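Next up: the structures, one after another.
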Structure P
Amino acid sequence: MADKKISRDEIYHIADLAYLYLDNEQAEKLASDLSEIVSYVEKLNGLSTENVEPMMHAVTMENILREDEIHASITKDDALRCAPLHDGEYFLVPKILEVD
């Protein structure tokens, strides 16, 4: 399979569709970069995936979180002591939503 070389004209056409301005140097660099990407994808398309199990991620995903454990917590009085406004039971905050 031959490597696909993306031309500068194709880059300018894509840039026009996206309403982008590219100078000659940017267009040449982008043409080179996209040609490399297309070449890599062509190599991937040539690989056999017949005996490969489909997966969501390329690496094994493991849960790295610890188990939940019950610990002593701050008391309500201690929490409310630091609050700028409270009614002894709840934090008081400004109303931000109108409810009909």
Structure Q
Amino acid sequence: MQMVVDSLRKKGKIYKKMQEIAPKDLGVRNKIKIYKATDISGYFWAIFAVSQKSKLLMKDVHKFEEIYAKMTIFCEHNFKYKIIFLDAPLCSKAKEAFLAQGWKFH
């Protein structure tokens, strides 16, 4: 979590509350870190941290949208912002699809 907080702090994002959600709670088997955060303005942020060796493809875009949908149901509210931290290479079509659905990359 500290890596995510430090990276966002460098970009000027400060959160008053940040909570990690276990993928198991959402019924997800992926190796992913999921955080729910509230910034100082009161907006809710969905933060995903993904570390994998293989390239992210279009099928992964749909997978992350499903995880996000489960997260909104689990937390019982919608999120104003969606951020994804990637250590993996990203397919150009997948990047366009992520951006079209409102995701931000860090």
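We did not get these values from a lab; they are worked out from the coordinates using the rules stated. Since we're looking at a predicted model, the values are computed, not measured. Cβ atoms are built from the backbone, for glycine too; each structure is taken alone.
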Legend entry - Which of P, Q yields 2.1 [distance in nm of label points 7 Å out along Cα→Cβ at positions 7 and 55, calculated]: Q
Inset, instruction - Have a look at P, Q and say which one yields 0.40 for FRET efficiency 1/(1 + (r/R0)^6) of positions 15 and 47 (r between Cβ atoms, R0 = 30 Å, to 0.05), as calculated. - result: P
Legend entry - Computed 7.1 for distance in nm of label points 7 Å out along Cα→Cβ at positions 31 and 87 - originating structure among P, Q: P
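Quick one: Rg/Rh (Cα atoms, Kirkwood Rh) came out at 0.93 when computed from one of P, Q, so which one is it?
Details: P: 1.38; Q: 0.93.
Considering all the candidates, the number was obtained from Q.
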Inset, instruction - Match the computed value 24 of relative contact order in percent (Cα under 8 Å, 6 or more apart) to one of the structures P, Q, and report its label. - result: Q
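Out of P, Q, which one gives 6, 17, 24, 22, 15, 11, 5, 1 for P(r) over Cα pairs in 5 Å bins from 0, in percent, for residues 39-78 alone as computed from the coordinates? Write down the numbers at each step before the final one.
Working: P: 5, 12, 10, 15, 10, 8, 6, 7, 6, 5, 5, 6, 4, 0; Q: 6, 17, 24, 22, 15, 11, 5, 1.
Only structure Q yields this read-out.
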